[in-house]
Structure P
Amino acid sequence: MSADPLTPYGNKPMVTPIVNAVNYQYCSFDVLRQITDGQIDGYTYHRDDNPTVRAVEKKIAAMEGAEDCILCTSGMAACIMVYLTYLSAGDHLILFHDIYGAHYKLSLILERLGIDITWIHVSQAPVIQNFIKPNTRMIFCETPSNPLCKIIDIRALKNEAKMVGALLVVDNTFATPYHQKPLSLGADIVVHSATKALGGHNDLMAGAIAGSRTEYDRLWFTRQAMGTTLDAYSGSLLERGLKTFDIRAEKMASNAMAIAEYLSQHSKISRVYYPGLMIDQGNSVALRQMENGFGGVLAFDVGNTQEDAKKFISELKSIFHAVSLGSTESLVCIPYLTTLLYMPEERRIVFGVRENTVRLSAGIEKTDLLINDIEQSLNKLMITEEKKTLQPFEYA
């Protein structure tokens with residue numbers, strides 16, 4: 001008979017129990033020592049570890065092909081933990097303009113701590129050796145990127161990073177492990193806003209960091225010191241989301257591809273960013289490093305002005321005007337007015353975003369419902385000049 005109080009008769013619950021305990025009783029000093037030495041997965045205090053959260057960490061690690069995973073309170077908390085774990089004053093960090101806009105504020109804090117930061121464009125990734133310094137300790141990228149879904153060759157980037165022993169950190173939020181496994185492509189660490197597609201229901205906030213067991217131990221130290229451990233209830237919601245993750249990711253990608261193809265032929269759309277389109281500059285690399293489709297997010301320019309984009313969004317009936325992505329519902333926003341508000345106005349457009357750029361996160365609704373909604377909204381849009389043919393574009 002099992003001695004586990006959660007399974008007194010040996011029958012395992014179908015759902016991981018939500019353990020809200022802050023502290024735990026020790027059955028012996030020897031067990032306490034084994035826990036604190038890391039010899040066993042035991043628990044002493046919630047800031048250190050939580051059994052509900054730990055169960056989810058192991059599932060995400062398996063999804064990413066990682067040895068372990070550590071969860072925290074948000075996607076940006078995950079990024080902060082990565083930076084503070086591996087960077088010190090005098091180190092050099094390379095960031096891409098195309099990563100999530102909140103990194104701009106975070107970069108100001110890192111610079112105050114004495115970290116040297118170089119911002120580059122995705123188009124400069126093939127010549128990143130021109131920006132790497134002897135003290136470069138980390139390259140942080142996102143592929144597909146937020147919000148323009150630009151693609152970076154992870155293998156090529158890692159080859160350059162290892163020349164100086166720099167860590168390559170890849171934000172895999174847009175791609176998700178269903179479409180891309182950065183660790184298998186050479187990345188050292190993968191981060192997620194688990195708030196998005198991993199959770200998938202707009203009802204939790206969490207961050208995830210996956211990598212080797214050695215990296216887990218280092219990041220665990222930072223999390224324990226900072227107090228960014230995820231709460232058990234959010235961990236339980238995240239585990240529930242993971243149970244339907246594959247089928248949601250498949251449908252979101254299918255919907256996004258159909259929408260991108262439709263928009264690429266529409267006279268009122270001048271640009272479409274989606275790596276699944278053959279016209280997309282990142283398509284050839286995406287075909288090599290992504291699988292099962294190209295993700296559920298796309299971006300496109302509506303008409304000629306921000307007012308055109310606003311009108312388009314305000315006329316939608318089934319697609320929701322909201323930030324975030326990767327949820328069961330389709331969501332749409334204007335990045336210039338939302339996710340990029342963290343940046344100074346001049347920086348919002350430096351990497352290709354325009355005032356009329358729209359980001360759409362496809363949900364799991366019926367494809368025809370979404371396309372019909374987009375069509376009826378575009379039909380109501382009066383613009384002064386309609387484009388004739390969607391032209392290939394260069395990454396900014």
Structure Q
Amino acid sequence: MVGGAVRDALLGLPVQDHDWVVVGATPEAMAAQGYLPVGRDFPVFLHPETREEYALARTERNSARGYRGFEIHAAPDVTLEQDLARRDLTINSIAAPARPARAGSGFDPDLEALIDPHGGQADIRSRVLRHVTDAFREDPVRILRLARFAARFADFTVAAETQALMREMVADGEADALVAERVWQELARGLMEGAPSRMFEVLRACGALKKLLPEVDRLWGVPQRAEYHPEVDTGVHLMMVLDMAARLQAPLAVRFACLGHDLGKGTTPADMLPRHIGHEERSARLLKGVCARLRVPTDCRELGEVVAREHGNIHRSAEFGAAALVRLLERCDAFRKPQRFAEVLLACECDARGRLGLEESAYPQRERLARVLRAAQSVATEPVAQAAQAAGLPGPKIGEMIHGARVKAVQQALDAGTA
């Protein structure tokens with residue numbers, strides 16, 4: 001048993017997945033025992049019953065810049081120690097024989113018989129993320145993986161020599177060779193960890209953030225509006241927002257929307273600082289470019305664009321009358337996609353509470369706008385449309401009548417104090 005299962009057991013964490021290395025075997029021998037090949041590039045097999053992954057011991061060598069230039073050597077003569085040496089971090093390069101699990105079926109790693117040639121146990125005790133060998137530089141994805149582990153294990157620091165190596169890799173252009181799919185995959189996983197801000201801190205420290213997400217990198221040093229604690233700049237604020245999203249257990253689309261909602265502040269003209277007039281539209285435009293470049297999934301892209309464009313209006317919505325509130329709902333497409341609108345409101349709450357001294361504050365706009373939506377949804381649109389059609393009114397007029405009926409319903413709710 002290798003990798004994360006052993007690491008998490010040593011950390012006292014639940015072991016979610018078991019990874020196995022098989023030494024001294026061939027693909028043919030694995031297939032003969034019923035194991036199912038699944039790896040196109042690597043010799044990986046699924047156990048015929050448990051469906052856990054079993055990989056033949058292998059070595060790797062990068063023959064070209066970037067992730068796609070790897071030459072894999074898997075053969076019966078590859079040792080366990082050679083396989084462990086190709087891994088990214090010392091905490092992931094520990095192996096253990098397996099023993100029957102104490103509770104239920106399956107196996108646990110035998111922590112009394114660890115194979116740890118690279119000091120992974122010591123680094124776990126010292127809470128250090130350290131690369132195994134200089135082969136780390138052959139795979140730039142490992143910069144992203146390390147940053148993601150920093151977000152998962154927030155009390156771990158990055159070894160000085162590993163920080164230096166990552167800076168060298170970025171300076172040598174290795175980060176430029178990363179493919180969009182891998183960047184998004186690691187970014188998404190890091191956003192879902194307990195302290196997403198740590199991922200961006202690590203990427204920024206080695207210069208990778210400037211290469212991969214320059215729109216985010218340039219937020220540091222940009223002042224906030226005076227009422228939003230100007231001593232905390234926009235980059236620091238963004239990190240607080242992301243960690244608030246993790247604290248509120250927000251789904252991925254919400255966390256991505258939080259990442260992109262203030263991008264426009266990095267391009268605010270000097271004469272508009274620190275007010276950031278018009279940053280919402282600039283944020284939406286910049287976020288669209290990020291989504292295209294990283295091939296971000298549709299749900300994340302669409303939610304992010306709504307939050308970037310409308311978060312200022314949602315924050316100020318307590319000042320709006322019924323007509324303005326209904327127009328806000330319409331721009332957010334809340335009537336067709338109420339669940340997405342709920343996620344928009346959650347992202348805005350993360351933004352509002354991601355500020356010094358406001359972490360424990362209430363965000364009444366979220367519940368109030370949910371009530372406003374319910375009031376507007378109470379309008380039965382079909383009878384309105386039928387009455388308009390019977391009167392021979394054109395399509396746009398039908399929309400105007402429905403809009404008017406919703407404004408009236410919202411106004412009644414406001415007057416009654418139920419919205």
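For which of P, Q does FRET efficiency 1/(1 + (r/R0)^6) of positions 295 and 375 (r between Cβ atoms, R0 = 41 Å, to 0.05), calculated from the coordinates, equal 0.60? For FRET efficiency 1/(1 + (r/R0)^6) of positions 295 and 375 (r between Cβ atoms, R0 = 41 Å, to 0.05), the value 0.60 is produced by structure Q.
Quick check: 26.0 is what I get for mean count of other Cβ atoms within 10 Å over residues 175-182, calculated from one of P, Q. Which structure matches? The value was obtained from structure P. Could you tell me which structure in P, Q was used to calculate Rg/Rh (Cα atoms, Kirkwood Rh), for residues 135-318 alone as 0.96? Source structure: Q.
helix-only ellipticity at 222 nm (-39500 (n - 2.57) for each DSSP H run of 4 or more, over all residues; to 500) computed as -15500: which structure among P, Q? This value belongs to structure Q. Between structures P, Q, the calculation of relative contact order in percent (Cα under 8 Å, 6 or more apart) yields its largest number for P.
Where a number appears in this text, it was derived from the coordinates with a stated rule and is not lab data. All values reported here derive from a predicted model rather than from experimental measurement. Cβ atoms are built from the backbone, for glycine too; each structure is taken alone.
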